[in-house]
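Next up: the structures, one after another.
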Structure I
């Protein structure tokens, strides 16, 4: 059976060909097109008209209004079921009331919030067109269940841990003030009918949107790590909105080591949120009441946050946001823990705590009554505003044939302090896997599927992924209309969109995104440069060999351009052994050659130029162009075997192998002007650390002309890689430095030698 042919006829391919216009543009501008992208659910809002933005995290919400999003609603009702839904429709003129003809033990209604919330106020609103209900009782449940004598929870049961009875009430709004009570279900029982009275709305005011809910669904994770090297599971129980599910570390799995055992809970929120409050619910409602004292919470803990930025050694940068000091009441007497702090951007949280004290195992039946430790029913995270950063990734776009991808265009609304970044990658092949189902939706093997008669066969799902030949993600596109930055022509492409905001009050909005495509100038190109190894600082003559291959609807080229990070000087152009007189025009990064005629047959092109190389792995990028198609159409020349006369198959140049530890120290601007106008307020210091296979000390410091140290930037031990540091013109006490000339110094200490480099930097106001 030809499953590949079959897969191409199925809508489940996962290969997107979004709206393709006559002008050869692949467009994403509808709700259905954006829905095919991979994005963090609950962090991205896709409107009915096809715009995307981030979803706001709110304070002080009414949990009843979005109960349906979590599977909540009317849990049960004893009387007048047809009007039950009216207590949560947002309309104060309608409501529920029990039928006086029904037995009095049916005069009740239960509303499920769909998840356990931390409530601050419970309000009952009665319709004002009639008298208020006079006699009723309000009961609250966190979701706790009853247990059998065998200590097994009874499904469907609820324990109501709080109730309040009202008599002779005349108020149309009845408010139950609560102090951080856990609520999952609200039950209202009417004890005596008030003629005409209707319960219009039930309102449950909470701290706000709990960011922890849905963390797994939006692509985040909860990792559990212990010094015991055990495989730990069940972390999702801390963020499922159910108080009867939980996670803790079983002390029976610990052994006496004489040293404290430390544990870490690491949350990836799936997006960058603005967070200012954490609440840890440690009430062991999922355990039988007789055994709840055996579930310990914490001796002490430290909570760290990270916005995803990296330290010099490539690890995440962490900062403390909360700390629980040691106290006797922590393990059992104190069950819930609250921490508030200034609003900050957070992508990762790390909860660090010991499950031993002084190397002693706190184990049930041994030193104490603890069967588990680090008990968490729910880990709640609250904040405010639109996410600081959200990423979306398209499915693989299939162009059906090799096409030239020329540019990206988009339409966006960018309030102050917001931006959109887009990246691309391309390839000519994809990996496909197939999943087979019978008619009942049960997954079966391909062998089993083939043996089924046609009427018993179900769907075949095809999933695809990029193959080894794909390019890496491009540099970001920051403005609409930019030339395509990934290799082209290609058959497949993929896009990534980042919605960014430095202000929690605003969000960028993207209305449309399009890839402009053309028939390729050449079906395939290969290029290689010689020599590929030179001495630094010495001008050399280079030859760039290019071999284009044509076919199909290839349009040919009459332009060649060369781009590099260093100056390049054109020498000559030779095509199939014949020197060609081309018109040369310099550009910011190189030059463009206009050929006298269109090239549309396979040829060997040799481009000669001079340049001086200072950096290792300096790239020289060449492009084909066609003057008849404008400047927006150019085709990148891939590295490959272009000529049998050379054997480089490379478009970059190396420097000799030596003992240098430091190279390519660069400052992002020649003058620092930290006057707060948003231009030149800070400088980026970039450099390459070379040949460090084990972490070694790296220091970045600023000195004045007298040699006095002004600032040491946060650094530490690092490995061989590219580093970026930022200086804002402030000294160690966070004061702006006086105007003048300063020196930026980078120092690397190797095993046998040290290396320092300096750059002069004027500071002006």
Structure II
């Protein structure tokens, strides 16, 4: 075992070190250690130095004072023994050899000869070590290096004692005269500007809206003016008698909901990830696949299922759920509506985030640290709290980052389960308290950006734990026992049944019940109580609770909305996928650039903002007397693309970082245009991740409500149509729409798996 690992464990647990050793400190290596290099008049100067990755050797160029003799040494990088020695006498071609660089793409060294001829660069074939014809440039070269990431050469030339010039050359040694010769620079500039405008403009618009006077609203009443700017919206919202109702209570509920959601999702998803990856629990592969279903389904799905299970007429004043109908069990009010069920539902919905992120670390974590702690007889609970949990801290922070903003902006779940939050209060205030509603949206945005800022700060202070290495296998799985491994699996099978399978069954049954919550056929055995009227009625009738609607199969409102949803989802997927892929590619090429980091962050920022707040901002920006795109597919696509670009950009970035730069560089050497390199080389190689970057926006857009709620009328797309029928009391219709959405999303996810050969939980549960 590595000594550093043993020492780390000993320090963590205050255990005496097993052995004493000298610290390995890098020291300057005296040249005299290279015994084969004489320090005399034969060779008295060492000049160029580089590393040959193909041969795995250091390369050192040495000369005599007259520049008439040159020797190139290949040196073992570990022992510093000379491996090979090459002697030359080329004053004109090599001469001073004041610099040396290696290009792995064409396997050549390049040296400059500034003292003799400052305008040439001389290539040397690295295998044969044959000196080739020099490359003559129009400007002097001095220090010369090859940038592998950009496939460019750079020369730094001293003009005076204090002045330097830096020249860049492409792979053909043409001087790069403009920034725009590189496609990724163009991509970063264009989409950096567009992402900035798309993110900042709606924020500015909604902030301005908080100061404006809106005709027909409370601010007009309080100011007596129909236009202009005022602080009355802030004063009234924060200080009026309704401040507690309109601001402080919703804000407290929202923060409590977001915090509890993060805790539940991390606890549930983290425990499940540990059981799948670190124990011998049975049915791991099945459970791993089905555990992600709650996130794939629409957010409100589990909220409706919660109602179907626990509502009762005696407690909630609504139709009875299964427990009340079948067993006469009336759950308490706090269990049926309010903070607790909202937090449970959202926690279960976002638990797959924690599972995927934490499970990935658990699966790939180097077991050396845990093995060392075990060798030292460290109690298991200390191993968990002092080693394992710190290792998964980055995944926990990432989960908080993803979940907190999403939970804050959730509208459907608090709406269905009767919890007043900033999002639900925004909807209720927007008509008469427009300016004050905009303040609520701004507050939600501030919280989202604050979480991003805290995450960035944690990244700077976070300890660097290397968890993926090739030195050690996984620690042996914890044995739960003959009974335990089956019992734990059974418990999670029951849980995942109610979170993943039961919703589909529940919505299907609801579409055949004569009245909402009427499950009498289950205990009477009389299936005649079921009805098909909700599906097959082909005429407008008002009897039997149809409210003048045709049956689901013949209802043009539903199917027109379905077509619109598919149209918007496909458009968002294509546009967001293309833009996100290009951004991911460009950022991977310039990942050390501050501008690339800025573009990456700006593209990701809308995802961290609560959806209802983003929707409100774009509603203000595009639904006014100057620009009116309200209730158009164009507006939904614009907002959807901006919100979903991160799905594609992060997928593309991760895949591009895994792709060796030598692949594209080889194509560049052959003068293959950038478009052909992308379409024929890069995209085909990484098609799985890239296709996922297209499909994730598609599936997410299908089930989106909070983002689109303010941007179109009810009945325009399927999610708002569901809300419309739910408000009408046509619960069979809303259940049918839920069922249609779930089936469509499941089929889409199946297509992703078939096209990519992978799933969201790829490899975690194996």
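Odds and ends about this structure:
- Among I, II, structure where mean count of other Cβ atoms within 10 Å over residues 483-490 as derived comes to 15.2: II
- Parent structure of the calculated result 12.4, given that mean count of other Cβ atoms within 10 Å over residues 75-82 is the read-out and I, II the choices: II
- Of the structures I, II, the one that 19.9 was derived from, the read-out being mean count of other Cβ atoms within 10 Å over residues 443-450: II
- Origin of the derived value 0.00 (FRET efficiency 1/(1 + (r/R0)^6) of positions 579 and 707 (r between Cβ atoms, R0 = 25 Å, to 0.05); candidates I, II): I
- Structure (I, II) behind the derived value 6.0 of distance in nm of label points 7 Å out along Cα→Cβ at positions 251 and 667: I
- For 20.5 (mean count of other Cβ atoms within 10 Å over residues 347-354, calculated) the corresponding structure among I, II: I
- helix-only ellipticity at 222 nm (-39500 (n - 2.57) for each DSSP H run of 4 or more, over all residues; to 500) derived as -500 - corresponding label from I, II: I
- Distance in nm of label points 7 Å out along Cα→Cβ at positions 139 and 515 - highest-scoring structure of I, II: II
All of the numbers you see were taken from the coordinates with simple rules; none came from a lab. Values in this document were obtained by computation on a predicted structure and should not be read as measured data. Cβ atoms are built from the backbone, for glycine too; each structure is taken alone.
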